[in-house]
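What follows draws every value from the coordinates through simple rules; no lab data is involved. Computed from a prediction, not measured in an experiment: that's the story for all the values here. Cβ atoms are built from the backbone, for glycine too; each structure is taken alone.
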Structure 1
Amino acid sequence: MKNSSSRRDGRNNISTAKKLSFSAISCALGVILLFLGAVIETVDISMAALASFLIIVCMIEMGGYYPFLVYLATATLSFLLLPNKTVVLIYGMFFGFYPILKKYLERLPFVMGWIAKIAVFNVVIALYYVFLREVLFPDIDGIKIYLFLLLNVIFITLDITQTLFVTAYVRRFRKMLGLHRFFK
């Protein structure tokens, strides 16, 4: 009896170790993507968005608090290590936590979920603009309505893309990568 309980504990520890290892690898990849966004400034938003897909994979494979830990560790390490903080702000203020939030917002009825998603995005855009104006660029003009609308269209496209990615990952890529067996 004692042998089987310690055996069970050993398996749980291995599973936890695998989850922590996968989280560390995801964090490292996220920092690398954000580094590319910091060095090549024209792709900073794209790299922040791409790093958010790592959070989605963590949510699918591990669940629990691990995706949140990957988000926090990636944002913190990127802030400490990267020379250009713009990409870190973009990731930290929205792209890193949005996949986690999206999971919960999609539990709402369809229309309510979309209203909540768009509202969250617009609040983040407003906070980002206030931060830029008050801290970094005090002489910045107001946000243009066409830019605001364009950002909303881009956000909706990102949300749909993330949903399609989840479907493709679960149906195809997960089996190809063999990650579904890694955590068993």
Structure 2
Amino acid sequence: MLKTERLILRILTEDDAFDIFAYSKDEAVGKNAGWKPHESLEESKQILNEVFLGKEDVFGISLKQSGKLIGTLGLMPDFTRINGNARMLGYAIGKDAWGKGFMTEAVAALLSYGFLEKGYGLISVSHYLDNFRSQRVIEKCGFQFEGVQRQAELRYDGTLMDKKWYSLTKEVFCRNLK
């Protein structure tokens, strides 16, 4: 469990399916993250089991005051690099929580965990070109722009998407702490 000023990053449980469905059924949330909106609670339960439960370095984002789950984030092996010490950041947050700084706060805590506790050497992240909210989170958290990958991903709706890629090394992260 990781704590910030307003958030608790915690291990997900089966009980989180309803909250995940509540924000994942919104087309704007899934479209920005690259997955189709969830169509049912059962679908959210299945995705929770397949993608989140029992996975290392994957957390639910809960509001400290109410305990409500508002999003997820995690670090997974970076499939774009031949480097076992590199991880890729992924996240999603409900539309009701947009524009309040929650994701920037959560990502900052996860970066500290990833670099200082887990000892990862590099963390990468990407976003679709039109996802300016995600770009802002990434920039605020100190990631360095690497470039645009053309035709990077076929999104669920059949649209071929370009992505902007960023990375942050442990060395730069630690230097920025000073």
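Suppose you compute helix-only ellipticity at 222 nm (-39500 (n - 2.57) for each DSSP H run of 4 or more, over all residues; to 500) for every structure in 1, 2: which one lands on -7500? Among 1, 2, the structure yielding -7500 for helix-only ellipticity at 222 nm (-39500 (n - 2.57) for each DSSP H run of 4 or more, over all residues; to 500) is 2.
Here distance in nm of label points 7 Å out along Cα→Cβ at positions 66 and 82 was derived from just one of the structures 1, 2, and that gives 4.9; the source is 2. The maximum of distance in nm of label points 7 Å out along Cα→Cβ at positions 138 and 170 over structures 1, 2, that is, the highest value, falls on 1.
One of 1, 2 was used to calculate semi-axes √(5λ) of the Cα gyration tensor in Å, for residues 50-121 alone, giving 23, 13, 11; which?
Values: 1: 24, 15, 8; 2: 23, 13, 11.
Source structure for this number: 2.
Taking volume of the Cα convex hull per residue in Å³ from the coordinates of each of 1, 2, which one would give 145? Answer by label: 1.
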